[in-house]
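Here, each number is a calculation from the coordinates, and none is a lab measurement. Here the structure is a predicted model, which is why all the values come from computation and not from measurement. Cβ atoms are built from the backbone, for glycine too; each structure is taken alone.
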Structure 1
Amino acid sequence: MKVLWVTNVPTAAASQMRGETTSPFGGWLQGSLKALALVPDLAVVVASPSSERALTSGRSEGIDYVGFSPITRQDARTDGVAAALHVLRTVGPDLVHIHGTELAHSLSFATAAAVAGIPTVVSIQGLVSVYAQHMTAHLPQVVVHGFSSRPWVRSDRVAGMRRSFEVQGSLEQETLRLTSHIIGRTRWDRVCTGDIHPSRRYHHCEETLRPSFYSERWLSKEARPHSILVGQGHYPIKGLHLLLHAMPAVLRRFPQASVTVTGHSPVEGRQTAYSRHLRSLIKDLGLEGHIQFAGPRSEVQMLEHYRATAIVACPSVIENSPNSVAESMLLGVPVVAAHVGGVPDMLVPGQEGLTYQADAPYMLADAIVTLFENPEHAAALGARARQRALIRHDPTANAARTVEIYIHILEQNNELK
């Protein structure tokens with residue numbers, strides 16, 4: 001059985017073969033591939049966007065890699081389909097497995113596979129068409145509709161960000177309607193994909209995380225007291241503005257409390273209405289010196305951040321299954337997360353972490369203070385979360401389930417011929 005994976009970012013192995021800078025995103029792909037490489041009679045070929053104009057290929061640790069030129073929204077139904085067909089003819093897969101729906105090439109490959117008569121399955125990461133509905137949640141109208149100093153850039157407005165997600169979302173919905181099979185892991189993605197494509201077949205499969213997180217463990221004695229780690233904050237659905245509103249109450253009880261935000265910094269580079277709003281909040285709420293933007297971090301650097309923090313906060317207004325929560329649980333880091341999207345499927349509130357109402361910063365503040373005041377309880381929550389995460393994110397079990405899904409899809413496809 002030969003399966004073509006289509007991914008949004010190249011794995012570290014693919015980037016190294018191409019002489020490209022390794023992306024800090026998508027590291028979980030390598031863990032999944034490593035487990036699948038051990039499965040007998042299964043060949044996996046990974047296709048991902050490449051900066052090289054020509055189709056590049058190579059092999060590493062039992063996995064074959066090919067690259068294709070990035071596909072734009074405008075080309076998704078035309079030249080992108082032709083490029084995807086070229087990859088399909090080159091690889092000759094029995095099945096196409098598309099990871100993520102938010103980029104244009106997902107539609108191109110779904111369309112090409114349909115033309116070629118090759119069955120397709122799509123793994124859900126997030127859903128931009130649904131995220132768009134939450135983009136402006138809990139933000140002042142002046143931030144949503146106000147312009148930056150460069151008003152001709154539509155994405156400078158939060159309303160512009162929402163519109164961009166809506167445009168991407170239209171391609172996403174088209175992609176999902178082209179495939180009969182969906183792989184998901186939460187009630188949220190099951191419900192949302194069912195709304196988009198009611199007749200799709202839904203398959204549950206848990207996620208395998210980045211390899212190094214399985215061999216490490218968080219220890220409270222190594223953590224910096226009263227420190228908070230946030231995975232991302234560069235656009236509104238990540239809810240950083242809500243965490244900032246919560247911090248004054250935290251600082252009244254713990255004046256040395258600090259927040260570290262990893263990922264793309266919202267306050268550096270090109271400024272948007274949202275980034276200016278964050279700057280204003282930091283100043284107006286007296287948070288200077290308490291908020292650090294660390295920028296994109298490698299797998300090893302993120303592991304260091306997790307080990308050094310007292311708690312991880314996920315203040316997002318919508319998520320499917322945020323990696324920051326999953327990785328924290330696997331390490332045993334205490335977690336505070338908004339009760340949104342697929343988060344309730346990840347942890348049991350009060351037993352494996354604390355959850356709170358997303359639009360209530362005062363409840364977020366209370367959850368943070370509760371864990372700071374009771375470090376032994378926080379560590380106990382993290383330890384129980386780790387027990388669940390070790391089962392949910394088991395690479396061997398998830399690889400076996402993935403192969404089971406592949407076999408089911410191919411058998412069903414053969415029956416229909």
Structure 2
Amino acid sequence: MNIEGRLDIQLSLDEQCCRQVQIKSSRPLAATRVFHGKTPEEVLKILPMLYNICGNAQAQAAETACLQAQGVAVTERQREDIARDMLVMIETAKEHLCRILIDWSGYLDEASAASDMKAVLKLSSSFKQSLFEEGVAFGEAARVKTDLNQAQVLIEQLDKLLEQAVFVNKPEDWFSLKNINALFEWAERGETLASRLLRQTRQLDWENLGINEVEFLPELDQSLLLKQFNATDAEEFIARPSWSNKSFESTSLARQKDHPLIKSASLEYENGLLIRLVARLLELAEIPSRLRKKLEMIEGIDASKNKTQIHSDSGIGLGQVEAARGRLVHCVKLERGIVKRYQILAPTEWNFHPAGVVAQGLKSLTTNDESLLRRQADMLINAIDPCVAYDIKVH
């Protein structure tokens with residue numbers, strides 16, 4: 001059962017540009033009430049049936065929130081937590097690759113790369129089995145395997161797939177690109193979907209599409225965030241979140257903003273379409289090396305000392321995870337081990353806020369051609385990437 005809803009995005013044209021943007025959501029944000037009266041273990045079983053996009057990130061945020069509410073220190077389940085981090089990274093790689101292989105090929109008027117997609121999905125489904133006993137990654141029964149050789153093999157396969165399907169170079173070499181000239185040289189000589197889409201974006205002079213002044217979401221103080229979830233207007237905050245009375249962006253660009261290539265490119269293209277495409281590629285290129293480092297960390301922890309201990313039961317827990325599309329937050333309140341309240345704040349609510357990065361980016365589009373506006377809007381929205389499907393209407 002998928003309850004994730006859709007986004008209805010309406011654009012109004014005048015003689016010169018896109019003048020008005022309306023974003024309506026059918027996302028059932030109160031669906032988390034189904035968790036009320038359940039145990040944390042039951043929540044983890046129900047969660048995948050309700051939220052099948054970024055399922056590992058959802059489960060990790062839920063597990064973190066529930067453990068915190070029960071008073072379990074994160075450091076006491078180090079091996080499991082690190083392995084779950086790896087699952088979220090793999091999930092992020094899968095989501096970014098799906099956008100490239102399916103959507104980017106569509107923007108180039110080409111068929112999607114079916115064989116590469118099959119390889120992506122096969123790798124993604126194999127990682128959980130390679131890291132956890134019987135593939136159980138969440139809940140009290142989760143145990144990291146003692147032999148992680150298969151995980152190493154899968155990382156190598158992912159590395160090779162990214163090299164062949166996306167970067168031509170080794171991903172870690174591509175990630176080391178430092179300036180916009182090096183990027184353009186790569187794009188001009190490459191024949192992958194990624195290089196050709198960057199070339200097309202430049203040829204169409206669309207590098208600056210969607211430039212706006214919405215800032216990146218900062219770190220959120222946990223105590224202040226808990227106050228927001230406990231306030232009388234909590235539902236309004238979850239549906240249309242703001243922080244210090246401002247809208248913020250939570251995307252892969254927000255995570256990659258300090259990379260030298262982004263800093264170099266943003267001097268000319270600010271936070272336009274080109275920069276967003278590059279940020280997705282940077283994040284994807286970094287994942288194999290991050291996975292290797294996490295695997296080394298797991299292997300350096302003595303499994304015999306990896307015990308779960310219960311401290312004081314606070315009753316309230318918060319889990320924050322950087323999912324593929326942005327920051328995901330789960331908040332839970334337990335009473336006697338049973339869920340009294342459960343809330344989820346997804347990155348879509350930040351990015352598709354009425355005053356958020358999508359609305360402001362779309363308002364900056366200047367064409368008065370309906371079909372061209374629709375195409376530009378679709379590429380920009382896809383680069384920001386909602387957690388759910390969307391429809392664009394122009395009138």
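Looking across 1, 2, the calculation of relative contact order in percent (Cα under 8 Å, 6 or more apart) that yields 14 traces back to 1.
When mean count of other Cβ atoms within 10 Å over residues 103-110 is calculated, the result is 27.0; to which of the structures 1, 2 does this value belong?
Details: 1: 27.0; 2: 15.1.
Source structure for this number: 1.
To which of 1, 2 does the computed value 4.8 (distance in nm of label points 7 Å out along Cα→Cβ at positions 87 and 375) belong? Of the structures listed, the value fits 1.
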